[in-house]
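The next part holds the structures, each set out as structure tokens.
Derivation of every value follows stated rules applied to the coordinates shown; laboratory data play no part. Remember, predicted model here, so these are calculated numbers, not experimental data. Cβ atoms are built from the backbone, for glycine too; each structure is taken alone.
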Structure P
Amino acid sequence: MPVRDARQFLREAIDSILEQTFSDFELLLIDDFSQDDSAAICQSYCASDSRVILLHNTERGIIGALNFGIAHARGKLIARMDADDICEPDRFARQVREFERNPAIAVLGTAASLINQDGDTIGELHYETAPAEIHRALLQRSCIIHPSAMMRAESVRRAGDYRNAFLRCEDYDLWLRMAAPDNMANLDAPLLRYRLHENQVTWDGFEQRILSELAAVELAKRRRAGRPDDIDASSPIDRTALKDLGMTGDEIDRQILLRALGTATNALQLGQYRGARTALDLLAGQRPVPLKIRLRSMLLRLKLFWQECRHPAERV
């Protein structure tokens, strides 16, 4: 569990792990240079439960924290968790049971309940469950909810851990590198409560996330065709890197427009006003914007304005 300035929801997240019905685990809390009292909160749990281990990240950022945790994990299975989410009590038990039942599985996610800042349920996320379906869908979008995932440690290390180049979509790149037709699955049960709130880092660097997603997909297509994955994995993906992978400037622009429009639509449906604004602002900054997309974005802005006027404090 990477932890950075997470005091608001941290105790709920940690408690939900320690209350799992499956109890044979170590909880690695990776403090990522927190400026609040998150580290002290983590340390208080270490003092009361020997399963809790506090580690201090040596490379600032989520990708460094994740890889630091993988390097120190001693279990055969590695479960992901974020410091603002909540696990259902039987999450680990059900995932471990599925790994024991199916030795081919390398990554296993779950569905998720969506909760707001106050913990109220506002929706659910469900994705494909069968391995073959997930393998096909991954070329279109990520369909493993990152903080719900449990992975075989051997498989994730063999894939090369998370890569710094894929900032904001490091999980998607990892799934695409680990994916085989029979080794990824989802349990169609909401075993994670995924929190949506105004301070979420999801919307920071939104354009960077899209560029990283596009590169991850292009490289996956190359690998599936038997071609090498020869990208420089040390620097964040930019437009030049995408052009080196064979994408034209027009293709990149079109994908940014379509993904921004789709994200704005979904965010507005979930009441994520900040996310909708971020996506629409990115869309408006592109040139040129086709008339059909411009009209749809204008309609979304009107809906956003209306929703914010009606429910200024209900959602994020």
Structure Q
Amino acid sequence: MSLRERTEFLAVRLLVKGLGSLPRGIARWVGAAIGAVAFRLIGKLRRVGVRNLELAYPEWPAARRLSTLRLVYRNLGWQLAEFCLMSGYTRGQASEFIEYDGLDHYLGARERGKGVLVLTGHLGAWELSSFYHSLVGFPMGLVIRRLDNPLVDEFVNRIRCLHGNRVIHKDDFARGLISAMRAGETVGILMDTNMTPPQGTFVPFFGVEACTASGMARVALKTDAAVLPGFLLWDDVRRKYVLRFGPRIELVRTGNAEADTLANTAEFAASTERYIRANPEQWLWMHRRWKTRPAGERGIY
């Protein structure tokens, strides 16, 4: 293990311990302050965020895009604080500031007995989402990419899995996912990141072709697992997070495997877009979502 990796790990542990020792309100204030500093200092990410908002909302004035991006950083700061605190949460404590909307959609999908694929993304408090769902008695699998630092990866996954969640790494994606569906389990998949062929296929996302993971559609078609959107979103009116599950998405089945995969992947992307449009200040606009381009097309960034 390199000195750099050990130093990064130590920094992460100290951050989690430091913020995790504070009262929740103060920790969230500190997290928001960290987000504000990051917004000002990390120009590269800020420029990507502005560029993405230009693509998605060409009709918005520049000032609105910038104010939306500031709120994104605030919400990321809040999520940082929640992650640092969440290992200490009890069900009762977490239920004071998190509630369900559409839990019946999830329970109905689970009762089918063919597994549940939760379509989610980097929207709202995604780390807290699966943690809370496991805390109240619904553990699930999480499809994630390994972090570059193995010490940090192990540390973060240990927190994620305190209440029965389990990690399915992307390098074991297909086998792990099919096995989980056949066992009637639930797995959450972040479907809003840039991909490259052949793992990804191009479908519209905010009106721009985006290379999108097609594995979820392939597994759903193969196993007949239920697919439904699920996002933990901050509600300014309720002053709470709301874990929203939408109705099960009916799969397109024409008998043409490739056409069905494309059609369902497009619907999954469209569903994610609808949730983002309803909560644009809570999506990770700093990710280069449109980096991969169709052959012959100029780069966006």
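For which of the structures P, Q does the calculation of semi-axes √(5λ) of the Cα gyration tensor in Å return 31, 25, 19?
Working: P: 31, 25, 19; Q: 28, 25, 20.
Clearly, the read-out refers to P.
Quick check for you: by relative contact order in percent (Cα under 8 Å, 6 or more apart), which of P, Q is greatest?
Between P, Q, the highest calculated value is found for Q.
When distance in nm of label points 7 Å out along Cα→Cβ at positions 18 and 178 is computed for each of P, Q, which one produces 4.7? Answer for the origin of the read-out: Q.
Between structures P, Q, the greatest calculated value of mean count of other Cβ atoms within 10 Å over residues 162-169 is seen in P. Suppose FRET efficiency 1/(1 + (r/R0)^6) of positions 82 and 130 (r between Cβ atoms, R0 = 25 Å, to 0.05) works out to 0.45; of P, Q, which structure was it derived from? Corresponding structure: P. Figure out for me which of the structures P, Q the number 22.8 belongs to, where mean count of other Cβ atoms within 10 Å over residues 186-193 was derived from the coordinates. Label of the originating structure: Q. As an exercise: FRET efficiency 1/(1 + (r/R0)^6) of positions 26 and 58 (r between Cβ atoms, R0 = 35 Å, to 0.05), calculated from one structure in P, Q, equals 0.95. Which structure is it? This value belongs to structure P.
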